[in-house]
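Novice: Below: a set of structures, written as C-alpha cells.
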Structure I
Amino acid sequence: MIWYPYQQMKTMKAPYEIIDAEDVYLYTENQKLIDSVSSWWSVIHGYKHPALTEAIKSQADRFSHVMLGGLTHEPVRKLAEKLQEWLPGDLDYCFFSDSGSVAVEVALKMALQYYVNRGDWKRTKVLSLTHAYHGDTFKAMEVGDDEDYHFILEAYGEKKDVIHIPTRIDALEEAFARCHEELNCFIVEPLLQGAGGMRMYDISFLRRARELCDQYGVLLVFDEVATGFGRTGNRFVADLVLPDILVLGKALTGGYIGHAATIANRKVYEGFYGDDPEKALMHGPTFMGNALACSVALKSIELFQEGDYLSRIRRIEEITKREMAGLEHEQIREVRVMGGCVCVEVKDGAALQGYQQFAYERGVFSRPFLNYLYAMVPYVIGEEELVQVLGVMKEWFVRG
C-alpha cells in the first residue's frame, strides 16, 4: 500500500484521485479543480504543457538516463551552461541532484568541507532562521526549525551545530559577533519562508547578512527551492543579493520530474579544485543530471524567459492584493501577499478544518497546513481562475 506524506495513516482522509490534468486544472471522476498550490509550488507552467511534454518524449527516444560517474551527455552540459549564463554573478558551478532536500544537503556539505579543505576545523556550525524549513533529510531537518515536521530530532537531544535566529538585523549582528569564528555558513530561504508558515521579511536583512558574511568570512547559502523562478516576484532573490551557494529545485523542471541543483561561486569551487583527491566533493546521487530532467528544465527556462513570466507574476500579485484587500475575521491573524504567494494566517488551526473539502466542492484544490491557508498558483493562471481561488478563500471566512 501507499504510505502517504505528513499523514497519520490510520486516521487520514482518503486523498482525491486524479485521472487527468491540463493547464491549471486537475480532474477527478466528478470534479474539475484549479490547482491553487501548483503541486507543492512546482508546476509553474501548468499541466500537460505541449512543449514540456515534447521535451521529455524527444529525449526519451534517445535515452532517459545515464550516470554522471565517468559519463556525460548533451542535456546536462546544456543545462549547466544555461544556468551559468542565466544566473547572476559568478554562480557558475552546478552540482545536480534529484530533489531539493538533497541539494540542500549538498550545499551544507560543501560549506563544511570548504573550510576543512583549508585546514579550518573549527567552523562546524551553521546559522539558520527560526521557522526555517529546508527539507526532510537529516542535515536539512537539523538546520530547519519546525517541530511540527522535525520533532523526531528531539531523540538526539539539543542541537549543537545549528544556531537559529529571527529575521531581525539586531539578532543577525549579535549572532555574527558571538559565533563568527565557528560558522561555516548562513542558510536562508530568502524573503519568503515556505513550509514554516509563508513568513515574509525585508530585503534589508539579506543585504546586512551579505555584509556580515563578507566581513567574517562566512559562506551565504540561499535555499531558493521554493522562492526561485519568480515566486517572490523576483526572478531569483539572488538577483538582489548574491549568495555564495544557490539551491534550486521544484520549478526547475516546471514540476514535471524531480531534479535540483546546488550552484557554487568561483571561490567555493576553487576550494575543492586541485591535485589532492581528498579535497574532492565526495557526493554522487544516482539520478543527478538525469537526461529527461535536464531536457525539460531547459525547455521550462525557455518558457519562463520567452513568456515574460515576471510580468505575469506582477499581475498575479496585483489581482491578489486587490481581491484580498479588507479581508478581516476574528480568526484571521494576518493576510500576507508576495509575488505569486498569498497566505491567510489564522489564530487557531481549527479554524481551517474542513476547508479542503469546502474548496473541492467549489472547484479548487487547496492544502492548508497548521494555521496557514495559502495559494501558490501556476503562473499561467487567468484572472477569472485566480479570482475564483481567492474568492473561495474569502468565502470560507465570510460565509453565514
Structure II
Amino acid sequence: MKTIDDLQVAGRRVFVRADLNVPLEGETITDDGRIRAAVPTITRLVEAGARVIVASHLGRPKGAPDPAFSLAPVARRLGELLGQPVAFAGDTVGEGAHARAEALADGQVVVLENLRFNPGETSKDDAERGAFADQLAELADAYVGDGFGAVHRRHASVYDLPARLPHAAGGLIATEVGVLERLTTDVARPYAVVLGGAKVSDKLGVIDHLLDRADRILVGGGMAYTFLKAQGHEVGDSLLQADQVETVQEYLRRAADRGVEFLLPVDVVAAKDFPDLRTKAPAHPEVVAADAIPAGLQGLDIGPATRERYAAALADAATVFWNGPMGVFEHPDFAAGTRAVAQALADSPAFTVVGGGDSAAAVRTLGFDEAAFGHISTGGGASLEYLEGKTLPGLEALGRED
C-alpha cells in the first residue's frame, strides 16, 4: 500500500475516510477514542498544506438523514482536538458539501455529514454504490483511507472511492496492519488469546483460525455459557446459543488434539435480572460455580477464582490478543472480570493488543492508561476478520495501483 508520502497533497483537496463511529448520548460523545485516533493523520495533512475533507459513518441509519446519527458533535470535538476550527457540511454530496469543500483554504478541515445517510454507501448493488462513489470523488483530488474500523466493509467510501482517485493509506491503517501482522507472522510465544463478548457466533471464525496458532485461549463474557453447555454443564438463565453447541464441542476437541490450552470460567458472578445500565442500581450479585449455575440466575461476569486463574495464565505470555469483555462491565457489580483482564495486560511485559470494540471502550471506561498496552485497536470487527485470514475490501482497495 502507498502511504501519504507517496501523494502530492499541498494545495489539494484530500478526502480522508476516517472511522468516527463514536458512542453518543444525545449530542454527548461518551468515548472519543476513535476521534483521537484519527487526529495524527489529519494533522499531518493539515501541516502539509492539504485541504482536508473528512468523512465517516456513525451508527446504522437507514440510508436517509436521521438527526440521532449526525456527525455534527464529532466535528465539534475534532476541532477541539485539532486546536483549529473545523467546518461541518450538513450533507454528503449535495450543495452544502460542495460549497464547504470548494471554500477550503490550505490547512483547513471540513467534516461531511454521515455517509450512511445516502443509501449508495452501503448498497449491495455495484452500480448504486459506484454512483455514490462517483459523487464523492467530485469533491476531492486525492484519497486517504484511515478508517480501519470500516475496512472489512465493501462500502462506497471504503472500497469503490479509492479506485477513482490517487490513493494511499493513512498512518492509523498502517499501524493497525503492522500490529496484526505481529499477531500472525513470527509470533512471540507463548501466545495467549482472550475472547469475550455476548455471542460465540461472532467469534467462531477467529477461534477456528487461532486453534492452529495460539498456545492458550481464555474465554469469558456471554459466549462462555455456550462453551460451558457444550461441556454438559447447567447454565441457568445465562445467554446461550443452543444452535452453536455442537460446533463448540468440535472446537474443544480440536483444541485438545492440538495441545491448545482452552480455559473456561470455573465460577461466575450471577444475578436474577440483567442490571440497569442507566441507573447502575445494585443488582444483588452472587458468586456461583460455573458448572452448576442455578435455574433463575444468569451469569454476568467471571468470578474471583476465574479472575485469578486467567491472570496467572497471562502472566508468562509473550503475546496477548484480547477481544471482548468478560462481563457486563458497564455496571459496577459485573466489571471486576474485565478489569482483572485489563490489569493483567497492563502489568504484562508482553506485546499486548486490545482488539477494539467493547474491549477498547472498557479500557477507557475503567480508567486504564492506554499507554500501558502495546496497542489498542480502533476496529474490532476488522481486527477479527484479519485474524481469520479474510481479505478485507478496504485494504484490497488501498493496495490497487492508481
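Novice: Comparing I, II, where is Cα Rg over 2.2 N^0.38 Å highest?
Specialist: II
Novice: Also, I was wondering about something else. Looking at structures I, II, which one was distance in nm of label points 7 Å out along Cα→Cβ at positions 22 and 270 calculated from, given that it came out as 5.4?
Specialist: I
Novice: Taking Kirkwood radius over Cα pairs in Å, for residues 86-309 alone as the criterion, which structure among I, II has the greatest value?
Specialist: Values: I: 17.7; II: 21.3.
Largest calculated value belongs to II.
Novice: With Cα Rg over 2.2 N^0.38 Å, for residues 134-237 alone computed per structure, which member of I, II shows the largest figure?
Specialist: II
Novice: Can you rank I, II by relative contact order in percent (Cα under 8 Å, 6 or more apart) and just name the one with the largest value? Please report the intermediate quantities before stating the final value.
Specialist: Details: I: 23; II: 16.
Max of relative contact order in percent (Cα under 8 Å, 6 or more apart): I.
Novice: Once Cα Rg over 2.2 N^0.38 Å, for residues 62-213 alone is calculated for all of I, II, which comes out largest? Each step should come with its number before you reach the end.
Specialist: Numbers: I: 1.17; II: 1.26.
Evaluating Cα Rg over 2.2 N^0.38 Å, for residues 62-213 alone on every structure, the highest lands on II.
Values in this text are rule-based calculations from the coordinates and carry no lab data. Quick caveat: nothing in here was measured; it's all calculated off a predicted structure. Cβ atoms are built from the backbone, for glycine too; each structure is taken alone.
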